[in-house]
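In what follows, structures are represented as structure tokens.
Coordinate-derived values only; no laboratory data. Keep in mind the model is a prediction, meaning the values are calculated, not measured. Cβ atoms are built from the backbone, for glycine too; each structure is taken alone.
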Structure 1
Amino acid sequence: MLAGHAGSGKTTLADLILFKAGVVGRHGSVDNGTSVSDFRPEEQERKASIFTGVLNAPWKDGHLFILDTPGNSDFCGEAMNAINIADLMILVVDAMLGIGPGTIRAWKQAKERNMPRMIFINGCDRDHADYVTLLETIRHNYGATICIPCTVPVGEKAALSAVTSVLADDAPESAEEYKHALIDAVAESDEALMEKYFEAGELTPEEMSEGMRKAILSGSLVLIFAGSASKDIGVTELLDMVLASGPSPLDPIPLHLDEGEVNRTSTDSLGYVFKSVNDSFIGQMNYVRILSGVFKSDSEVLNITKSGKERVGNLLLMQGKDQTTVEEAGPGEIVAVVKLRNTGLNDLLGSKAINCKFSPVNYPQPTTSFAISPTAKGEEDKLGTGLQRLAAEDPTIQIDRNAEIRQTVVSCMGDQQMNLMVNRLKNEFKVGVELDTPRIPYRETVTGVGTAQFRHKKQSGGHGQFAEVHLRVEPFTSEDGSEEFQFGNEVVGGNIPKNFIPAIEKGVIETRLAGPLSRSRVINFKATVFDGKYHDVDSSEMAFKIATRGAFREAMTKAKPMLLEPIMSLRIVFPDEYMGAISGDLNSRRGRILGMDREDALQVVNAELPLAEVYSYPTQLRSMTQGRGSFEMKFERYEPVPSQLAAKIQEEAARLQEEEDE
């Protein structure tokens, strides 16, 4: 699979591989809209990958199955699904742009799996390429004894004419260091080779090939290749090494499993659904990476994840948008299957039940949220169906029908992903939508002590209603933060019978959901009933709940209520040159910078920001960093709202309440 940051040339490389293999008659172009991998209209319009392209190509005496993943952080879910199941990752890094957030995410996920990796430094022919600096940065960040050049450029920038192996007799003197490092790494992969190397001082080509393959498969060696996909320089050397020393479908490449194990050499069929797409013409299409055995068309398989049987019709070999029907497919191959009844993303399919469970993919928390509603009234169900299907394809899309703020909130990885979702809802599900900034889930609390008594009395023939509640509200915070409030009972002398106390507690629970300032949930308080009155005939649970509501609201107003807002912790990653713009923007948003760090040659800022200021941040960050900045966030805590903002929030809450009442 090809991974890396957006703009590094992954798709150009994928299209070149198809051309060199004779699959297509000309080299597809992203800029000209002729790419085999980026074939969808949205990708052609953006001139960038949005979905993982599934391709295949013969190469010499082997066959390559290629996953061309998007590098934009907005579509990281697609890339993460591919990395989760591929056997080899080729990390493509641009010689001019260097390491980006997409590079870091891909490397980190692949390293966690300890999957075999290679690195292709692309664009070495560009005017502003800096191959030497980038090479040293990669080796410094990812390990100089692990990441070792296999090929080096012949010529620089526009004068780049070819690449040469560091093991070649005519390799430049500057490659001598890399040659020895490579031989050392190969020798260390096997005790017998190490002993032979110490004794003879060299290894035969056959021993180098065998040891190199062992080291690559174990993750102890990551070969680095130089070249240019646009000029077809260095790509043949890369592909030859993939075939010679890369993993075969039968090698036991590590997988992220919670339970059991996968035997790649088993004759029992086993496949993993790493991609699921709703096609407007043929319905749901599941892409299956076959791990063992043989899948056959017109056969029955078991959905091991959901314990149900499925009927497989045609097996489709995919080449971008083109499909070829095949009768069977074996280990390492990727096929698409349509119209399975109850199969989706991350499901296991096989010939029999096995004790095997994949670990869930650790997707980052979404950073962009919008309140969504249908443009036309009465299309809420249609919108809901469309959202559920899109979320089933990409788990980085999250849907929250939030009763607290009375909105449906859709969260994803960025505004580009959100725009794509809106277009797909319109084109595929025939529902137009409106987006708005979500309301903030504020909280209210008290800073003082307030007491109140409230009598509920009603007589309307027959039994009446009577209850009197004396209530005290005061600040309270649980030690571990697990309790939002506490209820206490100090009633003595039977002034309120014990059987009515639970009704008073329910009254507090219900009333605290809409505080007096902004109709937000009240937290960090203790409500204590300390006295009251009842009537033998007219008192009831409902009467005491009603009396409690009145007492709670009055006590809250006396207890110095205060408005709280959610504070998010952010981890922002970006190139050094944008530090001034990042810090200045955070300050303008009421943010706090807590500390700075570095990761893989990029600057990392840890900061806190009110949620109200986060909603517009993804767009601003992309603008400030020209798309090379990314961030992750999580909820941290609630803090008091500044007084000048609190009044505006209360006014807006009152306006919304009036609209709802009307």
Structure 2
Amino acid sequence: MKRTLGTCYYPEHWPEEMWAEDARRMAEAGLTWVRIGEFAWSRLEPAPGDMQWDWLDRAMDTLGDAGLRIVLGTPSATPPRWMLDRHPDMLALDGQGRPRGFGSRRHYCFSHDGYRAEAARVARLMAERYGSHPQLGAWQTDNEYGCHDTVISYSAAARQAFRLWLSERYGDIAALNAAWGNVFWSMEYDHFDQIDLPNLTVTEPNPAHSLAFRRFSSDQVVRFNRALVEAIRQGSDAPISHNYMGRVTEFDHYQTGADLEIATWDSYPLGFLEDRVGADDAHQRAFARQGDPDFQAFHHDLYRSVGRGRWWVMEQQPGPVNWAPHNPAPLPGMVRLWSWEAFAHGAEAVCYFRWRQAPFAQEQMHAGLLRPDSVEAPGLAEARQVALELADAPEVQPVQAPVGLIFDYDAEWAWEVQPHGAGLRYFDLVFAHYRALRRAGLSVEILSPTTREFSGYRMLLAPGLMHLPEALKEALAAFEGVLLIGPRTAARDGEFNIPVPLPPDWPGLDVVVARVESLRPDMPVTLVGGGAVVGYLEELEGAVETVLVAENGQPVCVRQGGTVYMAGWGDDAALDRLVAMMCEAAGLPCLALPDGVRCRETGTERFWFNYAAEARACPAGPLPPAGVLREAL
């Protein structure tokens, strides 16, 4: 697989006389791809039906003449102002019933049929005009679904669509009442039109109602994206992508990605460190100019799974951003490190956001590869260096990692609906396990919960799957390697009821979760031999081997055969012990990498990365700050 670079460009932002020089400089820097068009609706259609193609025709020809391949974005993330006049009820509403108004972006409701038709219309027109353009290489639908908390909408359109979704799912109102347990608090309905959205209730709504609404909201994103894909395919056979975001979990990316050929995501390591990682102050200080050592890698692996092997970084941070609580500049060398890390995880392309910093509007403090005066910004030199290194690098040879880690969006929604303790999130639980695997020097693959074939893996981890479909349970139980499940495995059925027999009800594992508790942050349960349980702990009954035990004698982690059940949320030390134990059982090497050092293997190379601000040693040799070391296997 050939590795390439690109950038994001907005010809509508710049005088036309600048376009050819910009294109020449992009190609000179070693860039191959340029993404355009995803925010340009007001210039493409300044009034309803008044399509202005000429400027985009010239822009695409100019970029193509320089040898650049084009990713053309459909512009539905930024509907023009006249669209709101045409569809005044298209706005999403927040949980308090307030409209998400015009003046920024992503203000539409996914459930609004009229707006979805408009978005599909403009996508179809773009495909008809540019589907056979010689430099068109790929499409992008919309932009960053879910960014700015825009999946969940409490609009009238969402309410009506939710009622229809429920009637199709349950068929009969009595079946819904039974599934949700609506006899509790006299919540029974007579017909589907009585059901409202689960907001503005006096106290918490029925968790089954809330989970159903989360599943519905995800399905609306899938439906919206599918309408764009079907419109594009009427006029083009080029591959179609979408650019996902970091830690946006409000919709199922696997289901959305099933309609696409390529998954891409937008990687902003410094912005995410404070905004999304959830790290403490000491960690944020240590990695303020580098980003978290594992957050980007986790999403690389996640979106490789979403894209079924084909994935890109569509937006790579090249300098300070404008939207995080604090916006430092990257440590010298980090743009190069982030780029190579993506390629080590199998990226086909890394595209930098953006070509030139905008001197106006909301993102004027967001750095690009060029300053607003067209002078090179520091990130461009590092991008140019990566381009030169790619020219001499062998093509990537993908290889299956020895460890699989399941990530399930439905489990994330279930934990959000019923965390049982403040701040307990499924994403954080899975990410904590991913971190521990990376600290041990392991390469990891993120797996969809629809995966049923696990041959080739030595270890599987499936923590926190609150609802476990029977087919997945059977496939995991048949796995012949070392399997980790828990906490909260199979704790609810598909309608959010506690099942009987009590969980985990696992074949060959004689253990029952008898009671659960959530823990105050200042009340960890320490373990014999080191580490602690934080946040969440289960009380187990059963006669199985105990491998981690609390100082009060309570079993915390048990094992029977190749199945390991973790009955609590382990801190870093506890998870390091757990991973080391599993590696020994699976016959995998377990390293204790220095702080900030990580590695990743392909079929032919092993990559070492140093996220620390100081030099570090690794098994392959010394690593300077922001250092990257490649060794042949």
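Listed values, structure above:
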read-out: Highest-scoring label, criterion being distance in nm of label points 7 Å out along Cα→Cβ at positions 195 and 499, among 1, 2; value: 1
read-out: Value 44, 25, 19, calculated as semi-axes √(5λ) of the Cα gyration tensor in Å, for residues 139-402 alone, assigned to which of 1, 2; value: 1
read-out: FRET efficiency 1/(1 + (r/R0)^6) of positions 315 and 371 (r between Cβ atoms, R0 = 41 Å, to 0.05) - highest-scoring structure of 1, 2; value: 2
read-out: Structures 1, 2, by mean count of other Cβ atoms within 10 Å over residues 531-538: label with the highest value; value: 2
read-out: If mean count of other Cβ atoms within 10 Å over residues 107-114 is computed and equals 23.0, the structure in 1, 2; value: 2
read-out: Source structure (of 1, 2) for semi-axes √(5λ) of the Cα gyration tensor in Å, for residues 323-410 alone, computed value 29, 20, 11; value: 2
read-out: Given 76, 69, 41 for Cα extents along the principal axes in Å, calculated: source structure among 1, 2; value: 2
